[in-house]
Structure I
Amino acid sequence: MSKSRPAFDKALEIGRPPNIVKLFPNSRALIVSGKVIDRAMISKGKAMTIAANGRNHFVIRGALRAAQRAKAAIIIEIARSEGGANAYCAVTLWNLATQVDAVCNELGLTIPVGIHADHYGLKSEKEIEAAKTEIPSLFDAGITSIAIDSSHMPDDKNLLANIALNPYFPKWAGYETEVGEIKGKEGLSTVGEALFLIQGLNAYGIFPDWIALNNGTTHGIEASDAGIQVQLTKDIHDALAKYRVSGAQHGTSGNNSERLRKIAQETRTTKANVATALQMITWGVQVNEYGNAFLNEKGEFVKIPDQGVTDPLWDEMVTYAKSKGFKAGDYKKLNLPFENKMFGLPREIRERLIQGVEEFVYDLLTKVFNAQDTAPLGIEAVLEAGSYDLGPKAGQIEDPAEWTEAKLKERASKLHVDKGRKGNFDD
């Protein structure tokens, strides 16, 4: 028996949250709170791990295999728009944990894995009441971490939505909040906005593990090379230092490795979302080293003959997309109708789908994110806490009397913000 096995066994005994123990009583998958993953990265320092959007099962399997190879703690996630009530993926917020647990047990994985409900998006106050019912159902299904994303609302309403929904998910769970819609170079987040959100939450005894910013990223296919603004990210993280909130980097697809390496090295980011690149790799679409898909002179994706799905299936996918009038950014909607057709491919084809993701994720974890060898640090965090509940990183600093609803609305009215243009910025 290896020296690490007793530690893993003990972490398995005490580190799985109650919902996971109830769902999978006989499992040997170390599914943990998102807090464990964050602490592992903090313990190593200048490290962030992938939060792999499992838009299809092959992404999940490939990302988990890569993390095991790298001995890295990892997050597998799906966004509300991708896998919620109006899902365009067969992987959903309610079956993600089951799929992860099955793969971990089948392959005998020994790494901590967080199950994250990404971008639980609320566009208006009207959605809050329904969320109070739906959010607990996600944890019933094995979610161990959630991102409340009401950043489309004005700053005061964003803060109030986070406060209103906080009682509806467990205190042990990983918790991400967001300021500034993710939309590239428009409507960038400011230090003032981020401070307003984190200070206001702190006054109510709410301590997020992560904050996501609009720091110049986009979701989906990168339209320009402007990319992530490292200095802006650093400035905001430095301003939030005493609140001990880590960064969650969205929209990494299309950003070059050096920029992502700087985010890991120069900011307090511990979580980096990757979605579109992994989807494209399973399909066999040509991407550059940054995971951004190539488009030919006709504005169409370039399929590599010996990678991803078979050429006949790709032709069928393209024909379907054209029949629906899909543009390049809409191809994500192919996930649901073609998931089972991908399962029906020959074994060697299915394996190359998985292998493509594994190699891409492994390189990110080990060559860019500095996440290798963080799995033991996650296990250590559980053993030191003696529990699945690692507690908050910060204590209450702000005076609640200064953050009444009336006073926070007055503060918000004085913020200088730019929400940018309106549009569909899901995922």
Structure II
Amino acid sequence: MSATSSLVPIADGSVTSPQGFTAGAAAAGLKTGGALDVALLVSDSSCAAAGVFTRNAVRAAPVLYDQDLLGERPGRIRAVAMNARVANACTGADGLAAARAMAQAAEQAAGLPPRTALVLSTGVIGVPLPVEQVGEGLRQAAARLSAAGGAEAARAIMTTDTRPKHCAVRIESPAGPITVGGIAKGAGMIHPDMATLLGVLTTDAHLEPATLAPLLRRVADHTFNAISVDGDTSTNDTVLFLANGASGVEPGRDGATAKLFEEAVHHVARTLALAIVRDGEGATKFVEIQVVGAPTEAAAREVGRAIARSALVKTALYGGDPNWGRVLAAAGAAGVALEPERLALLVAREDGDWLALAEGGATASPEPARARAIFEQNAIRLRLDLGLGRAEAMVWTCDLSPDYVQINAEYTS
């Protein structure tokens, strides 16, 4: 039996599907219309925790706070406090004090020891965090903590997202069941460098921080770091992973269980990452980019990301225009040494046969009508063979539509 077939999806699963986690959400008035905008996730016991963060040189206060706390107490985390609408980025020393006050408000509201809550913020950059509002929202969220609260937490952190993003799976190990869950938000300013968006993964497996951190980096590299909506890396990009050990199962004690557990974490992260691409701001198409025949996986990924962030490629995708030359041009600008005469490009519907668009770096004379019919689909696959090796990578993206411009032209209005 394959690892993937051993994963059991949990209906309406989320960060509270693993044992020992609860969550609550509240409307603190950051969003209009009484929408949920503050959330609190709490573990019954201390968690091993790890995070991957933006590599943007302009980092938000919550990123700085979380990096410092995880460096000090990676095995003593109990909660994550979250807010939407205000990113608390580019806010200076006052912003860092606000992030600290937000964490303290969460700890006090949930009756937790000091320095055990991480913080996540998302929204408009350069706006001071309204600490009193957020604190009151966290107190309300703490009063609503429940094992069914994960889905509402996912809704509370939405900004331009059109739907909440959450999932969970269970695996059976010889020592007992283990559950992995997660929530994420993101629809724009999505182009990763160590992480992307906001995301929280949880598990009731028992792991040490020294094991958890490299596992999260491996998983993030092939999921959250493999998507792009618009080529912009946020100031707040963060993915956290908390393991509270409530199941009593230690995946690391058994090689087969450890492998299956990592597959479960990868499945949850990939599901959330692809949900972000499908919900990209103004997106009308979902695009899978396969880069094969590369000298290294890193080279394949760089080429895929260059294609994914190309405005010319993305606008052609929006228009259903099989302008395949733009794909090769974007690949050539990736900073990876290529040999144009070795390049081959194919396209297919999500579940259809491949059509060659270019071979040997030149046109393969495909049927124009057939090519356009594929490009007009809502989900397509591109496959670029570099002809230079055996490494490959996958990247996912979406098109660029007039709605994206409209959303971001009026983001603070």
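Quick check: -13000 is what I get for helix-only ellipticity at 222 nm (-39500 (n - 2.57) for each DSSP H run of 4 or more, over all residues; to 500), calculated from one of I, II. Which structure matches? Working shown, then result.
Details: I: -13000; II: -10000.
Traced to structure I.
With FRET efficiency 1/(1 + (r/R0)^6) of positions 8 and 320 (r between Cβ atoms, R0 = 41 Å, to 0.05) derived from the coordinates and found to be 0.60, which of I, II does the value describe? Only structure II yields this read-out. Of the structures labelled I, II, one was used to calculate relative contact order in percent (Cα under 8 Å, 6 or more apart), giving 25. Name it. Structure of origin is I.
We did not get these values from a lab; they are worked out from the coordinates using the rules stated. All of these numbers come straight from a predicted model, not from anything done at the bench. Cβ atoms are built from the backbone, for glycine too; each structure is taken alone.
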